[in-house]
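Student: Right after this note come the structures.
Quick note: the coordinates plus some simple rules give every number you see, no bench work behind them. Just so it is clear, the model here is predicted, and its values are computed rather than measured. Cβ atoms are built from the backbone, for glycine too; each structure is taken alone.
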Structure I
Amino acid sequence: MISRTTAYRATVAIIWALALWHSWTSRGLFVDGANFLVHIARHEAFFDFYLPRLYAMLLGQIPVMAAVTLGVTDLHLLARLLSLGLFALPTIFYTLALRRAKDDPVLLAVVIAAIAIVFMTTSFFIVGEYNTLYAVAILIAVRLGTAERLTLWNSVILLLLALLAIRIYLGPLLGGIILWKLWRAPARPVVPTLLHLASAVFMILAMMVAINSVVHPHSAEHLVETWVMAADFWQNLQFDLVFGATLLVVVWGLVKPHDLKRPLPYLVAGLFLGLLALSPLLALNDGLVRPLAKSQYVARTVSGLIIGGMIVLIVTWRSPAVEKVRALAALRLAAANGRFLTFAFVMLVAGVPADLFLTQSWVNYLDVMRSSVRGHGGVIAVEDTPIGRRPHALLIENWVLTSQSLLLRGKPGDGVLAPPRDFTEWVPFPPQEPPNLGRFYWRD
């Protein structure tokens, strides 16, 4: 079994190594990220098109905007810095949650599980602010769960996190927990109490912002598409395997709590994790049952429900109610919580091969696209390039194809890719009239 210290340090090392590697490979350009960078380079300003997402959106753009302000015109470097901002933000919050939970094996296991189940399986679409907001929600829950009393420092941090999470639909849950912690506090100093109340108010406002963004969406068509895709979470193979392993252990523990100190439930669930670790091998055939970058997008909605369940688990674990749940009471035994922590860490490690496979696929995709746009001038039909064929076609999002190719040009005469001929939906700009990025070009 793994120790708390080893699990904590190894998890932090893994998530930061992956964040840096994803940034170096410019993974932030996947789908909307490319459109973000086109707007940033074109206007040399933050891209803030949607008010409900404002805070998380702008924070992720700070590194790239700092470089633009200093005169950097290399789109390759700017793509890396945009990716760094997008990946570093949730990684910072998960790191803080891990640090706060490192002395409790069960809490530490839950935070690692959140990373393994949610972040590792839905973050290829890193430009989505949900990546940051889910991490913030876990951090808030861990801080609330581990706070023994109301202090000024904890209250200030809680208020800042509540401000950042102003659009998260988990706001009512977190707000209710804040009020519950206030009710149970042994003492209520005036300033910390007021700050906790203000944090609870912001959490309720977060729900209102979330509701308003649904009632008055930025795009009604996109909202409908999102609702439809939410039911397709099962198409994400990585998510299916790691969540299946988790669900098996949870159900087993609820039915036979004392088995949590035995290796059997974890060994059975480990079969799912073994398949997850080997899943990149599925790319050797020509089927769609394999890790897919675009499939990560469809699991982001159900992931919010999982984060909500983890928040309840965290708070319950550090409350008197823990004794009423036999499975949680069983985890108080060192043999049980040690295996629980080890299993959570194995979940994280098992997801790394698929992540590396998808990132390398992205590197190959950008290399082939760069070669295509630099080998021709004018508008290039994607069907006439290797990008339009497998495996690269699995990474294509038609509406942003022209934006991605525009960023990869090395000189004014390089071409841009057009979406497939049968694609008739919205695009940011027609390939025949690409925006002028001036002095900004991709330099190798």
Structure II
Amino acid sequence: MLKKHHTQLTDAELAALLNREAEIERVKPVVSEILADVRARGDAALIDYAEEFDSVKLSALEVTSDAISEAFDGIDPEILYHLETAADNIRRFHESQIEPDIWLSEIAPGISLGQKTTPLDCIGAYVPGGQASYPSTALMTVIPAKVASVPEVVVCTPPAPAPAPTPAHDADVGDGRDGGGCVHPLTLAAAAIAGADRVFAIGGAQAIAAMAYGTETVPAVDRIVGPGNVYVTAAKMLVPTQIDFPAGPSEVLIIADGAAHPDFIAADMLAQAEHDPNAISILATTSEAVADETFELIKSQAAGAIRSGIIEKSLENGAILIFDSIGECVEFSNTYAPEHLEIMVRDPLDVLSSVCNAGSIFVGDYAPVSAGDYASGTNHVLPTAGHAWTHSGLNVGYFTKKSSIQIIGKDGLAEIKDTIVAIAGAEGLKAHADAVEVRFKDGSD
């Protein structure tokens, strides 16, 4: 991990920090081949890829309703309680984003303008999985779609190899080879709690292809949402279907002054690092003492962490940078456009007002990224790799479309008639002008 004053960064070091999409470009050729294969062969290609990439031989792709019901049986009731609690918080936050189905405002006598919001018909949610389980992502992707009243939400998540049969485990029931039990029970339970309509045991770029083009089993969707590895992200960028945004390896940037707690900062950077070897953790601070202590805490704790191999690899991507002022820290953060931004300073609201580019912002010493990852209610599906410059995190708006409305009477049209005719004439579109003027000929109502 780098630790230096920001003015000492070499051009190569700065470029490495800011350019986070090189890996995506590298995998695009192989991803393109997968997309084309799924488009051509449909379900057969998906089954082949499950065997090749996930070591699972499936006879069916869709998880059965029985398997989803059975998933609840083996889960600790306390975990189910906490999934329900998180789901409630996520639901409440996203319900606050709902816009009226129709709103109208009279801007002049005879002219009322407004907007109609309509949910999309079908959403595809990608939930990472396989050997691991990410039930929180099932909640984050499905709940906002259901809050937006999307009629059909389908989930694709990677299958995992079936467990070896034991006397208490019948290999013919729910072992994953029928598409039923190969998805982690926590993911299935979370998808059900969130309100998913269908779940498919499909992962990787092939899942994105299935949802984009449709197959014999998987419906083509209107928009694909959800995070994933570099192959999933590349696939989302290549398919013609609307997506939320590129959501690749996770990242956090922490702005801290001399009053910040190094142990809090180190814990949050290590939490970020355990995500993935490509995850990125950056501290921007005005305090050399905070920088030094944080660095030492990270070094001493990383080796003993449960996911130490992943953490140590991830920390190679990270940096502790010292700046002369909080203003410089914010300027760097706005250039970096982090997925997660933590603000640990004496006057956090002043800093918050200066932030322009960030996926999700965590204000104060007691607002770790973990809170937003699981339970506070905000969405953890966020733009990475600088895409927070132009994209918002996942929200209800991604699941709807908006139509403008105009209700115009004769007196209202009369008010803007001359403007319409003049501009239409300037553009050489006489029929446009005629379409207005015909309404004012003698005898017209």
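Student: Taking -20000 as the value of helix-only ellipticity at 222 nm (-39500 (n - 2.57) for each DSSP H run of 4 or more, over all residues; to 500) derived from one of the structures shown (I, II), identify that structure.
Tutor: Details: I: -20000; II: -13500.
It must be structure I, since only it matches.
Student: Here mean count of other Cβ atoms within 10 Å over residues 83-90 was calculated and came to 18.9; which of the structures I, II was it taken from?
Tutor: Details: I: 25.1; II: 18.9.
That value comes from structure II.
Student: A further question follows. Could you tell me which structure in I, II was used to calculate P(r) over Cα pairs in 20 Å bins from 0, in percent as 24, 55, 20, 1?
Tutor: Values: I: 24, 55, 20, 1; II: 23, 47, 25, 6, 0.
This value belongs to structure I.
Student: Consider the structures I, II: one of them gives 0.85 for FRET efficiency 1/(1 + (r/R0)^6) of positions 11 and 195 (r between Cβ atoms, R0 = 41 Å, to 0.05) as calculated from the coordinates. Say which. Let's see the in-between values first.
Tutor: Working: I: 0.85; II: 0.25.
Traced to structure I.
Student: For which of the structures I, II does the calculation of FRET efficiency 1/(1 + (r/R0)^6) of positions 139 and 387 (r between Cβ atoms, R0 = 25 Å, to 0.05) return 0.05?
Tutor: Details: I: 0.05; II: 0.65.
The read-out comes from structure I.
Student: If we compute distance in nm of label points 7 Å out along Cα→Cβ at positions 3 and 35 for structures I, II, which one ends up with the highest value? Display every interim value, and only then the final one.
Tutor: Values: I: 5.0; II: 4.3.
Going through I, II one by one, distance in nm of label points 7 Å out along Cα→Cβ at positions 3 and 35 peaks for structure I.
Student: Suppose you compute distance in nm of label points 7 Å out along Cα→Cβ at positions 43 and 435 for every structure in I, II: which one lands on 4.7?
Tutor: Working: I: 0.7; II: 4.7.
Structure II accounts for this read-out.
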